[in-house]
Structure 1
Amino acid sequence: MTADRQENPEPAVCRALRPFGTSIFTEMSALARAHDAVNLSQGAPDFDGPEEIRRAAAEAVLRGPNQYVPSPGLPALRRAVADKIGRFHGVEVDPETEVTVMAGASESLAATLLGLLEPGDRVVLFDPAYDLYPPIVARAGATAVRVPLSPPGFRLDPAALAAALARGVKAIVINNPQNPCGKVWSREELETVADLAARHDALVISDEVYEHLVYDGGRHLTLLEIPGLRERAVVISSAAKTFSMTGWKVGWAVARPRLTAAVRMSHQFLTFCTPGALQEAMAAALALGDDYYRGLLGDYTRRRDRLCGDLEGLGLAVRRPAGTYFCNLEISGLGLGDVLEFSRFLTAEVGVACIPNSFFHEERRGGRDTVRLCFCKTDAALDEAIARLGRWRG
């Protein structure tokens, strides 16, 4: 048989991406579908956001035009992003030169890293890190330098970050609030990052998509309000989590004009623009009153406390998050193999899908004692998940 007619040819994947394989989210969601499991693995709500926002998008589609819009984003949405940052953080942002709308936080992060990094650059990623970050760093030709955050508190070790920066680093990537561990970065920690970044002339890129999900009276701090970071920060967020519209993929990056120029240069060669109707609807969404944001936090606080409380009621050890919509279940002592084996067992045999946290760590060395469960689900789904776990626990 000739080489071009092999039955099972090797995938034609570029060298930079070969080590990463298929996303663990794809694997666990497929396993959940195969076994009709309650899917607490993928962080997507099983309900839609406000009808008024969906209706605004539908009306915009029907009204048209449905053509390309300006690559940096509709002026109305860029202004709404700037207004929201001023409203919640007291920081003035120029919507014309400092806000770029893109296809969700994922493209925003990709455009930022691809636009700013040179081959051979080094980038700090904190362990645990969302699994999107390492492949994009690799595809940009850069090298990830992992700095561990130690459980259960996941506090920053300034000495470890300083040691990493001393080796020469172009950028630091922060996720705040942090997926999967639910960490919310303190002002002290962010000021330490700012000081070290200035000392070593490093950029700081922050993924802040869970910005409105900070619990127990805490407050989200954007990098833009930390002294010393305004000139060297790129802040990324999206409407996906705040408005339960993950499929819309409407996100943005905010930075000073010199950094925005690099982001926009990259963005124009990726998606060029995000659907105008969805941008128009999200501009209206961001302007919703404070009662919407309070209601969102109240609903998720209730879901968090409910799932964590029910798990604890089953005799399971749970780490309650300070932010995000994920909690972590401790599996040490359950005697069901390593974390990936446990996750597959829980999905296929118990009927509740989860994510093994080792996949958020370098070479899967950390996170071997916890799995991630999301609580962005309806009460019925959470009830069914707890019922299945209860039958398993006996």
Structure 2
Amino acid sequence: MAVKDEIARRHAELVALRHDIHAHPEIAFEEHRTAGVVADRLAAWGVEVHAGLAGTGVVGRLTAGSGNRAIALRADMDALPMQEANSFAHASRNVNRMHACGHDGHTTMLLGAAQYLAATKNFDGTVFFIFQPAEENEGGARVMIDEGLFRRFPVEAVFGMHNWPGMPVGEFAVQAGPMMAAADRFRLTVQGRGAHGAMPHQGIDPIVVGAAIVSALQTIVARNVNPVDAAVVSVTQFHGGDAYNIIPDTVELRGTLRSFREDVRQQIARSVEAIAKGIAAAHGATAEFTFVPGYPPTVNHVEETELAARAAATVAGDGKVARKVAPSMGSEDFAFMLQQVPGSYIWVGNGPGEGGCTLHNPHYDFNDEVIPVGASYWATLVEQVLARG
């Protein structure tokens, strides 16, 4: 494995930095301490710092040589609103806050690459280091874009990376096309007519209607979506009623819709609404449908994916970069950046997911052995894409 020697020598320093960030997790748009750590480190290494995009976002600018080309590398900084179950020394000190998705590792790897590139400057052009807030559910990438990210810092390509439990350390996975799914939400309010629980014939039971809707929605993927297209329709909440002997007036169903293509995304939303309203009408009830768009699918561009794969292979070695992978039904707001600028999103192996070391699990912890691998990937990518000469 071709890990950069300069980065490998700083491994212990980077691990200490990662542990500090892990111990002080901050959720969406509250990453003030983390952003401060990032800004201070970048400034100390001579990287030009721009703070304040999306409130807590930080962008570092580093130029070498005389070239006018520019690319961007992005890491997310936020944690999750959950209680950590680990007991090691760097466990979260903040109640109901935890780095359970590895964003502490992502931030550290990009900082490690920035430190190396600032010291060596073995490239020709400009690299922007984007430290983004609020990836988890709140769309920090979209906010940074809306506030002028790519207008202020124009680039020809943008690259992202996420750790992947279950993939061995030292391996990568990337492919052109979909890597992560679109994630949308929906809400259905079923209006019936309340009645005594002992006299259901005097009312219109929205619970019965809601139950029928839940079952029928499962036919969307099985019978409405083309079998070659992947999609998920999941009802995850069912709220209704306050007493054991009262049939309520209304119930509310909530859920998530996942897909990889925009036409499928719109199709399943239309199908949920049509099925819900049709079943409700058949029972004499009504259904109100609310679609809440979330993250679009994360779709890699062809040319930039080849660049990412080449850099990953340089670091990991032949045969260590998977090029045909099953896309994940998880979502990622890096998708908004890929809608604005060509780019690619790669997975880096985080090792076995044993003992609950899986994403969004209270026992998760980023694997420190990945830090020099990921930082070397970032550094190699810059040196190859913005090569001197």
Structure 3
Amino acid sequence: MRNYPVELLQSMLEIYSPSGSEQELADSLQQQMSAHGFKVRKDNVGNIIGEIGEKGPRILLCGHMDTVPGKIPVTSNGDFLYGRGSVDAKSSLAAMISGSSLAQEQSTAPFQVTIAAVVEEETSSAGAKALIDSNGSYDLAVFGEPSGASNIVVGYKGSIQLHVACETGGGHSASPWLSKSSYEETFEFWKAFKASLIDNNSKSKFWAVTGCVTNAVAGNNTNNIPSKAELAIDIRVPPGIKTADMVNRIQTFTEKYQKNHESVRFMINVRDQTEPFLAKEDSIAVRAFRWAIRKTLKCQVSLVKKTGTSDMNLFATSHIIPMIAYGPGDSSLDHTENEKVSIREYLASVEIYAKAIQRIASFTKNNTSTSRSRQ
């Protein structure tokens, strides 16, 4: 069993699968999982859905097949596996598959695991949205994201994606004192926006509203002062603030700013918004994985709150069940050219998934037995 998890992960890394190009990896996983006892199907958006077990608690393990663009040679030095997706988040998905197979071999209590290998987590979240639309019923869910083997992710910030357009009269570049530049006006707007609504300097990055400009476009002629400019702004919202309330604050700010800048026109459009999520720290998911980590690594367990956003946020809007995120890897290596995962840590995560699944199954079995004895 020790060799198979590493072989599985390496084969997954060797298939380049940026968002929108997951089909080859999906076909490979469908074959791999079928060969290891899963009932497997592909849904209408390209997700691979594998099921193992027929009774007991229904556990959803959701990981994503896609990566950000940019190939990295797949290599190993015996301690680490290098390759695009080794951290974010093929190692988590591979650990789910191998851990579920191992739990099926070892468990004395029944369980049902559904593994959802989803598409486009890094872009549109089309895979997670299709999973939500399928109306599956689960008792708890785990999302495969790099937490580090000894950590459990219990919270993610929400996000708001804004598009800001600015229009001015424009003019000739030889007389810049006669005309306002939309380019300069958008950044004056951003400075005021940031001072009023964003707190990147807060000591607690998780509990603050943070944000940045991710794209800026202006002008198309070297002889003209830009009359049109656009900004893309990414805002991250902590639990306790609804994205709708934040959008109202943004609209109020923009209306006030516009009144004070009548010669410039600003238009705000919300392109996407995702609610923040914070799990209960005493849920069955947290308790089972905390126990499994301690049994495997003999260490203390940290509950982590991340400033990013994941598919777990989306799923939490429709499923009120215990949820966490868990997986091997150092998240500071996400999307970098030095993406690598410790083989030892990855194998420990396989064991932790197997133990946690069995723990959840035993919780349910013991609770069922107790309730029956009282009837």
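List of remarks:
- Across the set 1, 2, 3, FRET efficiency 1/(1 + (r/R0)^6) of positions 262 and 326 (r between Cβ atoms, R0 = 35 Å, to 0.05) reaches its highest value in structure 2.
- Identity of the structure behind 21.9 (criterion: mean count of other Cβ atoms within 10 Å over residues 174-181, calculated), options 1, 2, 3: 2
The numbers here are math on the coordinates, done by the rules we state, and not lab data. Small disclaimer: the values here were computed from a predicted structure and weren't measured. Cβ atoms are built from the backbone, for glycine too; each structure is taken alone.
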